[in-house]
Structure I
Amino acid sequence: MAEKIELTNLSKEELISEIVKIGEKSFRAKQLWQWIYYRGSTDFNEMSNLSVALRKKLAENYTITRPKIVTEQISVDKTHKWLLEFGDGERVEMVYIPEKDRGAVCISTQVGCAMGCKFCHTGSQNFTRNLTTSEIVGQFMVARDAYKEWPSPTSEIRYLSNIVVMGMGEPLNNLENVVKALNILTDSEGISISRRRVTMSTAGIAPKIVEAMQRTGVRLAISLHAPNNTIRSMIMPINNKYKIEDVLKACSEYQQGDHSRYITFEYLLLKNINDSEACAKELVSLLKKYKLRASFNLIPFNPWPECSFAPSDRKNVEFFSKILEDAGFAAPIRVARGQDILAACGQLKSKKLKA
């Protein structure tokens, strides 16, 4: 018997093709899409506007699955972290960061990461494989299940309002699956997250930046973390392949095509590494040179076991921010969330071994 096809791995066009292939009218694909992504259904028997015969056919040939929840942790600040397992036993972590009336789901795109950034816990874990489209989409579906954010008489407020593609892995090294997943998550007839509420972060795969943004229409964040190639290469090996200049040229090209979009530069402050007054002033000169419309997201370092880096002193962080803001760049200091459960920025790492 042929293996069942996972429906959440299909684009809308592919779903239509499958439905036509089994002898049904194409409009049935729209009904099925809404059951999966608008109502959150995983059971064909619930799909009451589909005929019994079609439901039986779907159950025989297709499946709608979620990643398996291995563990869940909730921080004292209400940050929620899941360890998720896929069909082959590989695992990733996903995080939900709540605010008062909204919140962001931080999703992963790879098992492990090949970037090897020295300050990142995920980077200390070897890269295993890319996630499939369904595995990326499935993470957000798990979060929606947990917070019961599928349509109901009391579902007017959406607490899961934003998506940040900043979890485990480098999104641009899994571009096809990430593009497909984001187009599913932002489709207006399903989950319908606004593209302007989705931010994709890259360590700087310069040749793919413009393509990724054009194909998704989401917001761009660059993990910069240094004002020059000497420091950046020391803490981010990817800089040996794509220099800061390559990354900023790509950013400039992206903004030429969409003048309304600001770029966020993420900057993790490491004590005595990249947190000096000179570094801040060099950053200002760098962005002005490339005439980029941008803001900074200053990130206090979140320690993790066996890491050799230390966070910058708070006064240093505030002084660094002031220099950038005096130069005309918004530079808020991120409030660390979920540190007590290792759910903060740079702390994610899947646990392959059973407890």
Structure II
Amino acid sequence: MLNKHIVFLIPSLAGGGAEKVVLRLVEGLSQQGHKISIVLLHPKISYQLPENIDISILKTKKGKGLSRLTYFFRASKELQNIIDSKNEVSPVDLVISNLPEMDQVTRFLHFKNIYFCIHNSLYQGKITQSKGIKKIIKIIKFKTLYNGKKLIFVSEGVKLDMLINLKVTPLQSKVIYNPFPVQRIMELASKPVKKELGGYFIHVGRFNEQKRHDRLLRLFAQSAFDDKLLLLGEGSDQQKKKITHFIQQYSLSDKVVLFDFQENPYPYIKKAKALLLTSDYEGFGNVLVEALLCGTPVISFDCPSGPSEILSAEFPESLIPMNDESMFISRLKKLALQPERVKVSAAFVDRFDENKIFKAYMELL
């Protein structure tokens, strides 16, 4: 295939799963010779950017009052100008929008080949907590946003969430798993850690309500053994305060180590006894694949949407029925007393290998 010009749109490049996925796609497709551009809504960048990547940041601000109400439309006009200017220099072949905040800007864009990549279970994350008219309004909002659009889903579960729960009717849809640079992850995992912790378990993920750090810390406290728990992620000061509160509430101050975001978390994952995931929902669950590639067992609740797709075939013992807390604790205690390593099959690696995923994205052209 001739080299193409692909533009990725995303709110920011903060330390989250969707952001990491976009950067892997950017780096991989760029290495294959394609021209890649990135457009952000906000200037926050937590990752090191690949070289020779064209990046733009919108200047439009939300403001207050009427300015806030018209923000997405105003931002879309600036985005249109940016796309048009890029198109004049090097014709744009494909635009991929990521995450709902960016999608609300992209929806007004005049361009033929736009895909919206759905990284999370929107019904589970945005609507289940609402009731009555508020719930109906939110459903209508997402249906209006995504009906008749070309959609990419990062898992079958995310696709079903949108098509069944939100009743969205896309123009086109395709499930493409997130890409994983398998050999690179293994190489990075072999690097030394900055701080030795002894025996420990690990949780890697953004500090937010979805990840249910409250449940994680409560279950870890109930397991009552001497190993530490490493929390590795990034979040607002408010979220960090909440986590600190739960650490104190469950008397875990001497057992929980709170780390800021690490661009290379793999050495810490590799040395852990297990990676723990207690989320209410996921879109895919990148850290589950990454932990298994590092040889580290995982213990994950079977939340919507990704864990079952990743674990059920080869690692069913790692998948805990949702809300079966006693089973979660039992598995935790077993790995604390009898640490083990895991090995993924060639078929597992092939499902998520980045080159296979890059090919799937290029097929969108």
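Read the figures in this text as sums done on the coordinates, not as results from a lab. Source: prediction; values computed, not measured. Cβ atoms are built from the backbone, for glycine too; each structure is taken alone.
Here are a few things to note about the model shown:
- Of the structures I, II, the one that 21.2 was derived from, the read-out being mean count of other Cβ atoms within 10 Å over residues 11-18: II
- Given -11500 for helix-only ellipticity at 222 nm (-39500 (n - 2.57) for each DSSP H run of 4 or more, over all residues; to 500), calculated: source structure among I, II: II
- Identity of the structure behind 13.1, 39 (criterion: Rg and Dmax of the Cα atoms in Å, for residues 195-298 alone, calculated), options I, II: I
- Which of I, II leads on distance in nm of label points 7 Å out along Cα→Cβ at positions 75 and 107, largest value: I
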